[in-house]
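Novice: The data blocks that follow each hold one structure.
Values in this text are rule-based calculations from the coordinates and carry no lab data. This is a predicted model, so every value here is computed, not measured. Cβ atoms are built from the backbone, for glycine too; each structure is taken alone.
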Structure I
Amino acid sequence: MNRTEFIVATAIILFVAFVLGWFASWLVNRATRVTKAEIGELDRMAQALHEAEETRDQAITYLQQREAEITNQLSQTEAELRAAMDGLRDARQEAEEYRSQLER
């Protein structure tokens with residue numbers, strides 16, 4: 001193989017490598033390309049996700065407020081129950097005292 005044949009063979013090999021690289025690049029670009037329709041769909045999905053997160057946050061806030069209100073009502077009801085039970089116990093003691101006085 002003389003010098004000219006070596007240069008031609010090297011040039012052909014480099015050209016084939018260039019063509020294969022270009023084809024691979026084109027193939028990857030074609031496979032991963034995002035169209036405007038897909039971008040629009042992604043935007044709609046992002047907007048829907050944002051609205052869903054806002055709705056979830058509002059629901060969580062509402063539930064926390066309701067929980068605080070119900071806890072407060074429960075505390076008040078328990079306090080009223082304790083007061084009623086104390087009053088009932090006092091009334092029973094007083095009734096027992098009156099019964100014991102009547103029996104004497």
Structure II
Amino acid sequence: MLDVLDCNCSICRMTGYLHLIVPASRFRLRQGDDVLVDYRFNTGVATHRFCGQCGIKSFYVPRSHPDGISVNARCLDDGASVELRITAFDDRDREAATRALTHLTQDGG
């Protein structure tokens with residue numbers, strides 16, 4: 001079972017992004033870095049990475065967890081067939097929601 005976050009900010013809500021947050025030390029991009037395009041907005045803390053060919057954002061460095069990577073669980077291969085446990089992430093109270101989830105970017109979590 002994978003624990004994922006369903007953020008209610010306008011971007012995540014409108015794009016259907018489900019956050020699977022992993023420590024940056026455990027994330028490996030195996031191919032495609034050469035076609036990724038970075039985008040930063042608002043505070044400039046989050047690094048949104050889009051495919052320059054199709055426009056999909058399959059992962060990024062989130063503002064709430066800058067020491068982790070947020071993978072869009074909806075971009076996992078169909079063959080992965082894993083069950084998702086979805087937890088709401090309230091962007092309107094970002095600080096409290098972030099504090100409650102700090103364990104997600106720790107290598108043991």
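Novice: If distance in nm of label points 7 Å out along Cα→Cβ at positions 5 and 29 is computed to be 3.8, which of I, II is the source? Display every interim value, and only then the final one.
Specialist: Numbers: I: 3.8; II: 2.0.
So the calculation was done on I.
Novice: If helix-only ellipticity at 222 nm (-39500 (n - 2.57) for each DSSP H run of 4 or more, over all residues; to 500) comes out at -2500 when worked out from the coordinates, which of I, II was used?
Specialist: Working: I: -35500; II: -2500.
It was calculated from structure II.
Novice: To continue, here is another question. For distance in nm of label points 7 Å out along Cα→Cβ at positions 77 and 93, which of the structures I, II scores highest? Write out the running numbers ahead of the final one.
Specialist: Numbers: I: 2.8; II: 4.0.
Largest calculated value belongs to II.
Novice: Ok, one more. Figure out for me which of the structures I, II the number 1.6 belongs to, where distance in nm of label points 7 Å out along Cα→Cβ at positions 21 and 85 was derived from the coordinates. Provide the component values of the computation, followed by the final result.
Specialist: Numbers: I: 8.6; II: 1.6.
It must be structure II, since only it matches.
Novice: For distance in nm of label points 7 Å out along Cα→Cβ at positions 13 and 61, which structure out of I, II has the highest calculated value?
Specialist: Working: I: 7.0; II: 2.8.
Comparing I, II, the top value of distance in nm of label points 7 Å out along Cα→Cβ at positions 13 and 61 belongs to I.
Novice: When Rg and Dmax of the Cα atoms in Å is calculated, the result is 13.5, 37; to which of the structures I, II does this value belong?
Specialist: Structure II accounts for this read-out.
Novice: While we're looking at this one, here's another question. Output the label of whichever structure in I, II has the greatest value of FRET efficiency 1/(1 + (r/R0)^6) of positions 37 and 69 (r between Cβ atoms, R0 = 41 Å, to 0.05). Spell out each step's value before the answer.
Specialist: Working: I: 0.30; II: 1.00.
Biggest value here belongs to II.
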